[in-house]
1. Where is relative contact order in percent (Cα under 8 Å, 6 or more apart) largest, in which of 1, 2?
2. To which of 1, 2 does the computed value 12.5 (mean count of other Cβ atoms within 10 Å over residues 31-38) belong?
3. Work out the source of -19500 here, i.e. which of 1, 2 gives that when helix-only ellipticity at 222 nm (-39500 (n - 2.57) for each DSSP H run of 4 or more, over all residues; to 500) is computed.
4. Tell me which of 1, 2 gives 63, 34, 21 when you compute Cα extents along the principal axes in Å.
5. For FRET efficiency 1/(1 + (r/R0)^6) of positions 23 and 47 (r between Cβ atoms, R0 = 25 Å, to 0.05), which of the structures 1, 2 scores highest?
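We did not get these values from a lab; they are worked out from the coordinates using the rules stated. All figures in this text were calculated on a predicted structure; none of them were measured in a lab. Cβ atoms are built from the backbone, for glycine too; each structure is taken alone.
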Structure 1
Amino acid sequence: MVWFLYILECKDNSLYTGITTNISNRLSVHENGKGAKYTRGRGPFKLRYIEEFADKSSASIREVAIKKLKRKEKQKLFIKD
């Protein structure tokens with residue numbers, strides 16, 4: 001099963017990082033206020049970044065690494081100079 005790491009930009013310009021096996025479904029869940037507690041009330045969202053992984057473990061390891069990055073470092077992943 002393929003896993004995806006994603007970064008959302010919330011309407012308040014904050015960034016949310018998560019993992020899923022179905023990007024479109026997960027984005028819909030976030031938009032409907034049923035996703036992660038952090039994203040509730042922060043929509044609409046812009047999907048800013050996606051990475052693909054072969055397994056959940058690899059996606060989770062990358063998620064932890066990205067969550068430790070500063071905002072500018074995260075933005076470098078999806079904003080090209």
Structure 2
Amino acid sequence: MKDNSNSKKSLVDIWGDNVALKDLGIAALLCVGFTIGGYLIAPNEPPAPLIYGLIGGVIGFIISSIVIKPKRKLIHINEEEE
């Protein structure tokens with residue numbers, strides 16, 4: 001069995017959910033990197049940088065949700081079995 005005391009030290013509470021700091025940092029870097037990248041490659045017409053930046057943020061979110069796997073284990077207990 002794993003020692004949970006070490007894993008609990010690297011967790012932070014965000015909006016009522018525990019998140020690993022390493023995973024949070026990776027996700028933040030991916031999202032910010034793709035957002036800034038989209039903004040910088042956009043043409044210099046007024047709505048384009050905003051749209052490219054938003055698309056970059058969505059792409060960063062999708063990639064971070066693929067790269068970072070959930071750590072939860074849900075156990076379903078039927079009330080009939082109790």
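1. 1
2. Only one of 1, 2 returns 12.5 for mean count of other Cβ atoms within 10 Å over residues 31-38, namely 1.
3. 2
4. Computed on structure 2.
5. Across 1, 2, FRET efficiency 1/(1 + (r/R0)^6) of positions 23 and 47 (r between Cβ atoms, R0 = 25 Å, to 0.05) peaks for 1.
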